[in-house]
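All of the numbers you see were taken from the coordinates with simple rules; none came from a lab. Source: prediction; values computed, not measured. Cβ atoms are built from the backbone, for glycine too; each structure is taken alone.
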Structure P
């Protein structure tokens with residue numbers, strides 16, 4: 001099992017690409033029973049990051065469990081990918097056999113930190 005933020009996952013795949021081990025990295029991720037990707041939706045991706053995420057989702061398709069958390073509805077995810085066809089191909093695999101859990105209301109982080117005064121530069 002792996003729990004990671006989307007950005008940390010993308011950064012680790014970039015590092016693997018830099019040292020020529022991206023295929024091995026994807027293969028090792030493919031051996032996990034579950035990958036939880038947190039915070040998908042905060043930062044857009046470039047072409048390389050989009051391709052890496054597609055490869056991960058494609059390799060996991062119907063063989064591995066993925067949990068992806070996001071603060072954005074699916075309708076807005078396309079804007080996070082570098083091109084519409086890559087977004088569509090990724091969504092096709094990610095959303096097939098999916099269970100979607102939608103939560104609304106106050107953010108847990110916001111609620112649990114109420115009463116804490118954040119100051120710029122702190």
Structure Q
């Protein structure tokens with residue numbers, strides 16, 4: 001099955017192909033990600049750049065495990081921009097793009113989990 005936003009090769013390798021572990025990791029991602037997005041939006045609105053950068057770092061790990069490479073790249077860029085306090089005017093675009101990618105990756109993961 002081809003996916004546009006995820007690639008589960010790393011997760012399969014890391015889990016040794018253990019279907020239960022794969023499902024558990026997918027379910028954790030599906031459950032936790034909406035909280036990441038809402039907190040990013042809150043931090044953006046309140047101007048808490050430091051917290052935004054730290055959360056981007058944390059979320060990047062989740063995206064990487066699911067093979068959401070474009071998402072992980074955007075999170076890495078946002079993390080670095082926030083850490084450096086640069087290009088603050090771009091943060092909103094990053095958060096919007098990240099939220100969209102998280103939503104698309106969740107939809108793909110739901111389809112995958114239904115077939116495991």
Inset, instruction - Could you tell me which structure in P, Q was used to calculate mean count of other Cβ atoms within 10 Å over residues 55-62 as 19.5? - result: Q
Legend entry - Of the structures P, Q, the one that 27, 18, 15 was derived from, the read-out being semi-axes √(5λ) of the Cα gyration tensor in Å: P
Inset, instruction - Kindly point out which one of P, Q the value 14.5 was derived from, the read-out being mean count of other Cβ atoms within 10 Å over residues 7-14. - result: Q
Legend entry - Read-out relative contact order in percent (Cα under 8 Å, 6 or more apart), computed value 35, structure in P, Q: Q
Inset, instruction - Work out the source of 3.2 here, i.e. which of P, Q gives that when distance in nm of label points 7 Å out along Cα→Cβ at positions 23 and 87 is computed. - result: P
Legend entry - Given -13500 for helix-only ellipticity at 222 nm (-39500 (n - 2.57) for each DSSP H run of 4 or more, over all residues; to 500), calculated: source structure among P, Q: P
Inset, instruction - Match the computed value 2.6 of distance in nm of label points 7 Å out along Cα→Cβ at positions 31 and 95 to one of the structures P, Q, and report its label. - result: Q
